[in-house]
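Below are structures written as structure tokens.
Bear in mind these aren't lab numbers, they're just calculated from the coordinates by the rules spelled out. Model, not experiment: these values are computed from the prediction. Cβ atoms are built from the backbone, for glycine too; each structure is taken alone.
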Structure P
């Protein structure tokens, strides 16, 4: 059997264009969007006519820096007692292992000529370790913040924010369209501590609606091009009354078929286009992230599934966490 034929029969995770693991930025330097990348070799595979699609993704996350407006070290305006100061954040270590289980089901095989799919994504952080050093600059003098640094250094695990998605997919001779909407729910482990900078697994007590449109185009027998545009809208956090700014994102990928699987580059660009608002926000601090990496996808003939390996590194960030991601994703049709 030809490699491309086998891949089309065993890779079904294209439905996960929009039902995917989260990543980083705004309220707490993180936004609900998968910066680790979701456009892998599965973009060449059509959705099945019926059945359940499952996916398990394990993402290893290393954060090296928290960046500010100029892309350098961050300086956050804070009130320390009666004094206004600029708080700097140095990352000694920041590591997380995120496990995402996604379950999708074909609801209808014919909605305007396409398939309608419902999906749920359940994240669990088996590792979440941070060691941060905070310091305050007042009047040109910089002093360490021992207690605040202790509060910002955590070691824990727990459930993340569950995401539900409704997707519509339609395939043509050489082109596949996928449109969808994802609602992120505040189910994750999250504890709000006023005036503290404590990292959390959950993103906060607010909702995020992401809407998007993806396209995959088979340019030749050996090359498929994928692109996705997304818009994200946040509600207000009911704990600190901050509303994270809205954002847009663009994903690009190229999948090359080879005798041993599918390989290619992928790029993700995210931009926050409105400011965070609310009395407790830190003012204009729009997030901008660009990440680049590569993926390798291979069919697993013995179990009737597909395996995707991916690497992504942030190449340019502003007002965000910066680092790299290694992900392994297994998908199967039942």
Structure Q
């Protein structure tokens, strides 16, 4: 693409979805672009364009140098891109015709995007947008047109070194993620999670639990603290991506609803159980795009038409014990 060691200016157009999980899925792609063709003396300059306010993790992690918030304006965007003179443009918005046109007129020598009607006029390299694979891998597929990307876990293994908080040291650690920002239909329920923790503790006395919570789960904290398991629980509330990455990298198993922070565990490729609702009968499509399948990852769904909280605790417990029996060590590199 360019001579090794050349510092590139890279513009990335983020997906037009504000959910935290969707934003997290950008991080491996941005990490790859930051390191792309660079050497140990410097990284590339990455400018992220977004139509909405992004989580502070992007700037705090140093993975982007600047965030540009924009509105729909073909002329203004074309002028801005031509003024920036980027070496590379990557777009995750294949259905935005005006943006495709602006990128096509930008003058950037390398323009990566997904195939869409007329995309070959605007982009130098395109790939199919495959919604039948995990979205994080779908993003990385854009880079395969030029060189093999760094693997999904790479960013999170690196960023956990910057964690300011160290998790409780349990002999066996299970991360529990009972959130679901999109609504209650995604939440298995804190009562189910605590019953599961109690059942697992009866089988394995050495287990401790890290609860990863956000603002919407603030009411769970007193419930956890009032339970008999409180002394064996470490609660993370609104923690940084770095701290959550450190906690999940140290875990022997992560069990989660279909929620934003669960993607950290999935992209770290930790032993993982994803709990999904099938109330609408369309769970297979969600799993295809939002679940990262690997040897030690499993999904459990409710029956067709049934709410997520109807999934039996015993079913999740049995699968959790099976995965723990594999004795997969922590992924963190600090111990």
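Things to note:
- Per Rg/Rh (Cα atoms, Kirkwood Rh), for residues 44-115 alone, the highest-valued of structures P, Q: P
- When volume of the Cα convex hull per residue in Å³ is computed for each of P, Q, the one that comes out at 132 is Q.
- At a computed 22 (relative contact order in percent (Cα under 8 Å, 6 or more apart)), which of P, Q: P
- P(r) over Cα pairs in 5 Å bins from 0, in percent, for residues 148-291 alone from the coordinates reads 2, 10, 20, 23, 21, 14, 8, 2, 1, 0; which among P, Q: Q
- For 21.6 (mean count of other Cβ atoms within 10 Å over residues 84-91, calculated) the corresponding structure among P, Q: Q
- At a computed 0.50 (FRET efficiency 1/(1 + (r/R0)^6) of positions 172 and 236 (r between Cβ atoms, R0 = 41 Å, to 0.05)), which of P, Q: P
- helix-only ellipticity at 222 nm (-39500 (n - 2.57) for each DSSP H run of 4 or more, over all residues; to 500) from the coordinates reads -1000; which among P, Q: P
- Among candidates P, Q, the computation of mean count of other Cβ atoms within 10 Å over residues 76-83 that gave 11.6 used structure P.
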